[in-house]
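In what follows, structures are represented as structure tokens.
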Structure 1
Amino acid sequence: MAEPLHLLIDRTDTPIGELIVVADPDGHLRAVDWTEHEPRMHRLLRLHYGTGFTLTPAHDPAGLTDAMATYFAGDLAIIDRLPVRTGGTGFQRTVWEALRGVPCGTTITYTELARRAGRPAAVRAAGHANGANPVGIVVPCHRVVGTDGSLTGYGGGIERKRWLLAHERQSRAAVDAPSGA
């Protein structure tokens with residue numbers, strides 16, 4: 001019988017609620033979710049890893065909790081450097097990789113996400129993969145909007161999606177602004 005996957009779990013306060021951070025001992029982010037959605041996070045972990053995993057409380061595993069706090073403090077680029085390891089199907093992982101290519105402060109449509117994932121006709125499947133993303137914020141599912149630009153579906157709630165997009169636009173604008181202006 002295989003050894004269970006040992007995962008470390010931590011929590012941190014953010015301006016929009018308490019965030020759960022799950023990492024493996026090698027320092028890879030495995031899941032990120034909001035405290036009130038912890039049952040959903042557990043379901044996703046079971047879907048990806050079966051019942052062969054354990055969750056052990058840990059303080060700031062591999063510096064990932066502090067990295068998330070740094071993102072919320074305005075250092076957006078930090079999430080681009082975080083190592084992520086997920087389960088999921090090959091198509092899901094392709095969609096999640098495409099999401100990581102969407103720059104902070106910008107959005108794309110589900111149609112564009114499907115195109116970037118190499119399956120332009122699979123818009124609904126790309127949307128489902130987006131919704132099954134276990135590493136929200138770092139794999140930025142919040143950056144996907146409806147064809148008309150409307151804010152649609154976000155597991156953390158539309159108000160959090162709105163906040164995350166505004167945070168990224170504001171922080172990016174501050175970085176892009178010429179000094180002395």
Structure 2
Amino acid sequence: MNNFEKAFKQLILIEGGYSNHPYDPGKVTKYGITESVARSHGYKGNMKDLSLDIAKNIYKKSYWDINRLDEIKDYSIQEEIFECGVNCGPSTALKLMQRAYNTLVTSNYLNVDGKIGPKTISSINNYKFLDDLYDTANILQGFRYIELAEKDDKYKAFYKGWIRKRVKIKYN
């Protein structure tokens with residue numbers, strides 16, 4: 001099983017099946033794929049009928065490949081960018097990882113632009129304290145959820161689930 005397959009299997013455990021929550025900004029979703037994203041990938045059917053294979057293809061193209069995650073050497077960092085990207089957006093996930101990296105180093109800072117390029121890939125791949133990088137990115141993801149819940153009460157319906165299922169500190 002390759003790293004994408006492994007991360008996708010974990011993601012589906014978090015995302016679940018069909019949902020149409022009135023406070024969800026994504027509105028109708030299946031396997032965490034919003035209807036607008038499914039439509040942008042050419043899906044024309046009822047969202048309740050979206051197959052796991054179609055969802056997997058969308059995740060691979062729009063959340064894994066777009067962030068060049070096969071070029072990141074560490075699986076936990078790949079999975080963190082992927083999972084955060086699904087919930088917060090691929091660019092936001094990279095911004096959080098770039099901020100996490102910048103928080104831990106004293107030079108060679110990354111532009112926090114949400115874009116994956118050679119410098120971001122090289123910096124992450126050559127960083128020696130990957131558990132710290134992972135944990136810091138997760139803390140920033142958790143803080144993002146706090147900010148959303150503070151800004152708009154509708155996000156409070158999701159806050160506890162986000163924290164329980166998505167913020168996973170590895171600190172030993």
Structure 3
Amino acid sequence: MNQRRNLVLFIASSLDGYIATKDESLEWLFKVEGEGDNGFSEFYETVDTILMGKRTYDWVMKQETEKFPYKNKECYVFTRSPYKETEYVKFVNDDINNFVNKLKNKDGKNIWVVGGGELLNSFIQEDLVDEFIITIAPTIIGNGIPLFKEGNQELELSLKGTKRFNQFIELHYEIKK
């Protein structure tokens with residue numbers, strides 16, 4: 001019997017809980033002095049599947065000037081609009097719960113929720129997230145796109161560990177089940 005794969009959120013946040021400014025900028029994040037890639041490469045090796053929302057996909061493609069950065073991973077983009085698959089991406093408009101549980105039951109490494117806030121909220125509501133790895137930047141941006149939406153269900157977490165990357169601190173939690 002194979003072990004279920006974990007669905008993991010790996011993301012950076014401002015100290016006041018925002019993942020981007022209202023205009024989707026991350027400039028505040030790049031102003032902070034980190035260390036190496038702040039644990040990204042180590043985490044990236046633990047996953048083989050990536051999930052993201054359409055807004056996040058569009059943002060990634062704009063930043064990467066049309067070069068897809070996750071070519072060596074299975075990648076799914078959740079959208080309500082019909083889209084044609086690309087070489088690297090499958091677009092999904094299925095029931096989130098059924099789709100993610102099928103992925104979790106397949107052999108493989110962990111599954112990374114790249115973003116965004118709407119998709120994460122849906123995953124939380126469906127009790128699909130297993131772990132949160134949140135890297136906190138010592139920056140307060142005042143407003144923007146929140147990591148967690150108001151009204152999310154209450155979750156009990158257990159601290160798995162912390163890491164420091166110069167000015168960043170990584171908090172690793174797992175959901176108490």
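Readers should treat all values here as calculations from the given coordinates under stated rules, not as data from a laboratory. Everything numeric here is computed off the predicted structure, so don't read it as measured data. Cβ atoms are built from the backbone, for glycine too; each structure is taken alone.
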(message) When mean count of other Cβ atoms within 10 Å over residues 94-101 is computed for each of 1, 2, 3, which one produces 23.2?
(response) 2
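Where does the value -5500 come from, among 1, 2, 3, when helix-only ellipticity at 222 nm (-39500 (n - 2.57) for each DSSP H run of 4 or more, over all residues; to 500) is the thing being computed? Spell out each step's value before the answer.
Numbers: 1: -11500; 2: -18000; 3: -5500.
The read-out comes from structure 3.
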(message) Going by relative contact order in percent (Cα under 8 Å, 6 or more apart), which of structures 1, 2, 3 comes out largest?
(response) 3
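If distance in nm of label points 7 Å out along Cα→Cβ at positions 46 and 142 is calculated from each of 1, 2, 3, which structure is the one that comes out at 4.1?
Details: 1: 2.8; 2: 4.1; 3: 3.6.
So the calculation was done on 2.
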